[in-house]
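Participant: Input: structures, listed below.
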Structure P
Amino acid sequence: MTQAKQPTLDLTATMASIERLQASLRSVVHGRDDVVRITVAVFLAQGHLLLEDVPGVGKTTLAKTLAASVEGTVGRIQFTPDLLPSDLTGVTIYRPESGGFEFHPGPLFATIVIGDEINRASPKTQSALLECMQERQVTVDGVSHPLPHPFMVIATQNPVEMEGTYPLPEAQRDRFMAQVSIGYPPPHAELELLASGGSIDPLSEVEPVVTVREAEQILADVREVFVSDAVLRYVLALVRATRAHPHIELGASPRAGLHLVALSRALAALSGRDFVLPDDIQELAEPVLAHRLALTRSARSGHADARELLAEILRAVPVPA
C-alpha cells in the first residue's frame, strides 16, 4: 500500500537561512560546492562529519568557517598521542573553600567542536567521543552533563598510511554521519591563493549568518521532510546488500541506515523539496556508507576499494520508481 503524501512543508524561511549558510562557506572554500553541500547537510541533519585528506588542503579551514557562520560557541581540540580523555570531557575539581566538587567542562561543551587530526590520538582518547556523539552528553565521575543544542563534531584526519596515525575504531567511524575528502583546489582558486601569498586570512570576514534560534527552526523543519515507504525500502536494500557482499567483511550498521535517511532529508531541504527522492539516497550513499565498510583480507590484498564495491551495489539494487 502506498504511503500517503504528508501536507506540504513551507521551506521558504528555511531555504533563505540555508542559502546564507552555504554562501558563507563558499566565500572561503572555493570551487568545492559538493563538499560545502554535504557539510551543510550534515549540520542540518545534526550529524557529525569526518574530513579525510592530506595536510594543507583546507580541512580545518572548512570546519572553522562553518563554526564562524553559526552563532554559538566553538570548541577546538588538537589531537596528539599524549591527549587524555579528560582533556576533552572536562574534570571535577574539589574546592576546599566550599567543601564541594566543581565540574570544569572541556572543549566538547560547544555548539561546534573542531577536532584536528583525530587519528593522531590514541584509541582510548578517540573513544571518549563515543558518548558525546551518540547521546549528546558526557559522563564524568558518574555524573552526566548534557551538551549544547545544536551540537556537531567536525573532525579531520590524515590518511591512515601517514606516519603517527591510528586507524579509527569501527565504533568511532560509525558515529560519523558522513566522510568526505576535500581534495586539491581547482587551478583558479589555487592561483588566487598563490597571488595573495597567504597574507589574507579568509576567515577574518566571516560572521555568523544563522542564529541559534534560526538553526533550531531549520533543524525542526528538516525532521519534517517526508520519506516514502518506497525510499525507506530502498535504503534497507542498500544497507543489507553491503552485509551480503562477498568482499565486505563488515557491512553497514542499522545506524548507517538511520544516518542515510536523516541526511537525505537535509539534502532534500537544501534542494527546496519537502520530500526525499531516490536520487538523494544515491548521491549520499558513498559519503554515508563507504567509510563504515570493512573489506575482507582477500579484497584488501587485491586492492579493492570500498567506494568501488559500493558503486557496484548501487548498480545492482533496483531503484524505486
Structure Q
Amino acid sequence: MTDPDFVIPIREPEQTGLDDTVLPFAVKALDVRGRIVRLGAAVDTILASHDYPAPVAKLLGEAIVLTIMLGSSLKFEGRFILQTQSDGPVRMLVVDFASPGRVRACARYDAARVAAAIAAGEAAPGKLLGHGHLAMTIDQGPEMSRYQGLVALSGGDLEQAAHEYFARSEQIPTRLRLAVAEEFRVGQNGARRHWRAGGILLQFLPSSIERARQADLDPGDAPPGTTPHVVPVDEAWIEGRTLIDTVDDLELLDPDLSSERLAYRLFHERGVRVFRTAPITAQCSCSRRSVENMLRSFSQADRDDMVEDGQITVTCEFCSSTYIFAPSEVAAPPSAAT
C-alpha cells in the first residue's frame, strides 16, 4: 500500500513567473536533472550600479546567471566564485555567490578597447573575453580546503567555456543556455531600461555505471594513428540535450512565461518533476566596519598615501558604495603601532 505522505502531486504548472529564483527539476524517464534561473531585479541592481557599456553589462549578466546556476547546487553554507582573467577588452569578471542565495559581481575592462570593439561590430562575448582562463572556486569556509577548477578561454563565450569545464573537469554530460537583455519600461519618471537574465542547465546523471561511461579525453601524447576512444551517446541524453538546444533567449527572459511552464513545455511528454524554488538576492558583503578594518590592516605609510583632501575614500568595486574616513578614524591602535 502506498504511503500518502510520499505521493508526488500531479498538477498544472504555475502560470505566473517568479523573478530572482532558481527552479530545480528532474526528468526521471531521461535520467536528467536541471535548474532554471530567472533574474529581474537582482541582475538589474548589480548592473545598474555601474555605468558599464551594454556589451560589458550583458557579458557580466551571463556570468551572473552561470554562477547562480552552479552555486545554487551547493549543499552547504559556502561560496562559489567565478572569475575570468584574459587578454580581451574585458580583462576580468568576478561573480561571488554565497549560499543559499546572495550574489554580487563586477567587471574590469579597457574602455577604449571596448569602444573600438563596439564601433567595429566586434563586441560579441568571445571577442570581449579574448584568451585566458575561467576559474570556478568552491569555498567551504576557513577550516576547509578550497576546490578550484580551471578551463581555458580561447575566443569562445561563457557557454562554450562551461561546456568544456564539465566535459574535462566534471565529466558530466551537460547542456546549458544563457540569456541577458535589456527591457525598456515606461514609468512616472519616463522610460528606463531594466536588465533581465535567465538560463537553463541540464545534466545526464544515470544510476547505471555503464550508461554513465564517457569517451576518454584526447590523450595528447598518444602515438600518431591511435584510434580515438568512442562511446555511443545514450539515446536519453540525445533527447534531453536536443530539447535544451531548442530553447531560445525569449523563453528564458519572458516574464510572462514561468519557469515551471518552460520545464513543462520542454519535457511534458516524459513527465517532469519540479522542486521548491530558491530565492536569489543581490547583496554585497561590504560594510563601513569591514572597510575600516581593512584600512587598519595597512601600514601607516600606506594609509598616508591614500589621503586626498584630508580624507580617505574607498569605493566598493562590487556595489559602488562609497565610504569616507578621516585619517584619525582608521589609525592603528597604540598597541598595534608599537
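Participant: I have -13000 for helix-only ellipticity at 222 nm (-39500 (n - 2.57) for each DSSP H run of 4 or more, over all residues; to 500), calculated from one of the structures P, Q. Which structure is it?
Facilitator: Values: P: -13000; Q: -7500.
Computing helix-only ellipticity at 222 nm (-39500 (n - 2.57) for each DSSP H run of 4 or more, over all residues; to 500) on every structure in P, Q gives -13000 only for P.
Participant: Computing distance in nm of label points 7 Å out along Cα→Cβ at positions 59 and 283 for each of P, Q, which one ends up highest? Provide the component values of the computation, followed by the final result.
Facilitator: On the way: P: 2.5; Q: 3.0.
Ranking P, Q on distance in nm of label points 7 Å out along Cα→Cβ at positions 59 and 283, first place is Q.
Participant: With percent of Cα pairs over 26 Å apart computed per structure, which member of P, Q shows the largest figure? Mind dumping the intermediate values first?
Facilitator: Numbers: P: 51; Q: 58.
Result for percent of Cα pairs over 26 Å apart over P, Q: largest is Q.
Participant: Determine which structure produced the value 0.90 for FRET efficiency 1/(1 + (r/R0)^6) of positions 91 and 307 (r between Cβ atoms, R0 = 41 Å, to 0.05), calculated from the coordinates; the candidates are P, Q. Provide the component values of the computation, followed by the final result.
Facilitator: Values: P: 0.50; Q: 0.90.
So the calculation was done on Q.
Each value in this text was obtained by applying a stated rule to the coordinates, not by laboratory testing. Quantities reported herein were computed from a predicted structural model and do not represent experimental measurements. Cβ atoms are built from the backbone, for glycine too; each structure is taken alone.
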